[in-house]
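Read through the structures below before going on.
Every number in this text was worked out from the coordinates using simple rules, so none of it is lab data. Owing to the predicted nature of the structure, the values given are computational and were not obtained by experimental measurement. Cβ atoms are built from the backbone, for glycine too; each structure is taken alone.
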Structure P
Amino acid sequence: MAAILALCALPVAALDLNVEALFGNLNLPWNSEEPISAAAYPGNLWVYGARVSLTHTIADGVTLETAYVTDPVLRHLLTSVIAYQAGIVKLSAGPMLGLFNSAQTPLKAGMSVGMRLDIPGVVFVEARADSSMGSALAAEGDYSQEFAQVSGGWYARNAICSLAMTTRKLYMNGPGGVLLADSSNRYAFKVDVFQKGSPWRILFSMGYQDFSRLYESGNRDSLGSLFVGARVLAELSASMSLHAEMESAVYAFGMDELTGRPPASGTFLFRSGLGITYHFGQRTAAAPSQEASEEPAESPQEE
């Protein structure tokens, strides 16, 4: 919380404010305590939310970012992470809070840590881990959130290519002590295309991801999908940029208890986002190597 209060005291001229609306149905239902009984995987399991962040460069190589995100698996998260970069090494750490994910536990404390090794113009590798703190889930409404990501990539002419593996896990002690476990695995290949001096930047992605929910009965609903996506960034002016993204399942299939029950023909499973970033005061142009990670999407939304 000290980091959040410090951010509030920073000069307005030093901040980047990002606000993004999120909407989609490529996920499992949040509130169901029983396995899905429909003959085909339903396409109306809507999840909507937001991603809001404030970023400030405190000193050369030191940044502080406070962000709220709605994640399709981890639900609501607030992080405040300070990062320090010296040469090819970047280290980051800060508090993570689960926000109002249950009435009994409105705040759930945790930590976020990360490291990145970057040889500019050649290759980079990055790892990040977020986890709730505390003992076993004993009380009704208690929960635990976990996020982990490993990625690496290389630089090409006017593009950055990367591979990323991301896992998300949520364990929640529901009504009557019913334990629910949500998880997701994602394997993605991304190409970040840019042109020096151009106001446009496009990030293409493709890969495989799955969502799974383990019920107290031992039954497990799982949905796997092959996906493609794109994120477009447009610099409208020196102080404002607009970004939009869309990711859809080109092929989805049921697993475990959902085996043989894929989405009905014509069902469109997707995740989308639309947002704006406002740069207060003098701005340092972002280097192409600072590719956005799949933070809780996506997503968060990666995430």
Structure Q
Amino acid sequence: MWLGIVLSLLTMFFWALSDVLLKVASVHFDVHPVLFISLTSLVSALVLLLIAGPGTRGINTLRSPHTWSYGTMNVVQDMSQMFALVYVTATVMNFMNRLTIPLSLLLSFIFLRRKPNRYDLIGVIPVMLGLWFIGTNISEDIRIPALFWLVFSAVASILCAMIGETHPESLAANDIPTKARVTGYVVMTCSACFLLAMWIMAAAKSAMPEAIQGFGWLPTYEDFLNPSTFLFAVALGFTVMPFALYFFFQATRVAKNEVFMMISSLLPFMTFAMEWLFSKAGLLDIYQLKTTDLLFGTLIVAGALIMVYGRHKHQQT
């Protein structure tokens, strides 16, 4: 049990570090969010494939339509979070990521006919209250775009989870190297396709600037040649993200599901500690983060823990 707790905490540490470094990249480096996330994902996928080594399920993974749908949603989710970090702190983003809780209950009921239990119904109330208050705490001048990307990210995260539940190669991967290999192929193919698509868009933007007015978020050739984007993405993709995925695989293998879920509820607080340290080093300004955000975030975590307890109790009966 203790090994599972340690591995879960290490996963949260690298997740928090990854989110804070993404915030640093969006604030201090002139990186293009779509290019940066695509390149970071591609590098981390290649590292995972190197760690996994040669083996089976590579071709089957590439042929599966689940791979393309899951990989696309995974990259879209990361991009949405990158855009959200332009407006809010990583701590607020991780609290607001708990939008997945009420949305997943709703979508699971509509599409999968999964009825929530009484603990779900009790726990979702403080979760929604906390989300409401943190959402209204966001400055009015940036609230709409911030909430748009946060909601978009939550929906993409839920779709990832729903597709992942039915991904045949992922379900058949029982050991860490195979899981790393399958994940590496999934993320590599889709992030590479995103990079190719962005390169084509940059060419179109250069050749027909009048035809694609209003799409200012599309990259240019200059964005592709930006050394900050390349260097920071390679550094993050080569170090932090592969460790986060590796410890995630190990934690979910060793720890019980409810143990991992309980510890994962601490992610926003670990992110806050990380952001505080970075702010003391002069790398981040967290003036946007209010004490009330942490208080209402605690309400969200409490509601999530009630739901985890309900799942645990249901499994024992």
>> When Kirkwood radius over Cα pairs in Å, for residues 51-106 alone is compared over structures P, Q, which one is greatest?
In response: Q
>> Suppose distance in nm of label points 7 Å out along Cα→Cβ at positions 219 and 235 works out to 1.8; of P, Q, which structure was it derived from?
In response: Q
> Taking helix-only ellipticity at 222 nm (-39500 (n - 2.57) for each DSSP H run of 4 or more, over all residues; to 500) from the coordinates of each of P, Q, which one would give -500?
Replying inline: P
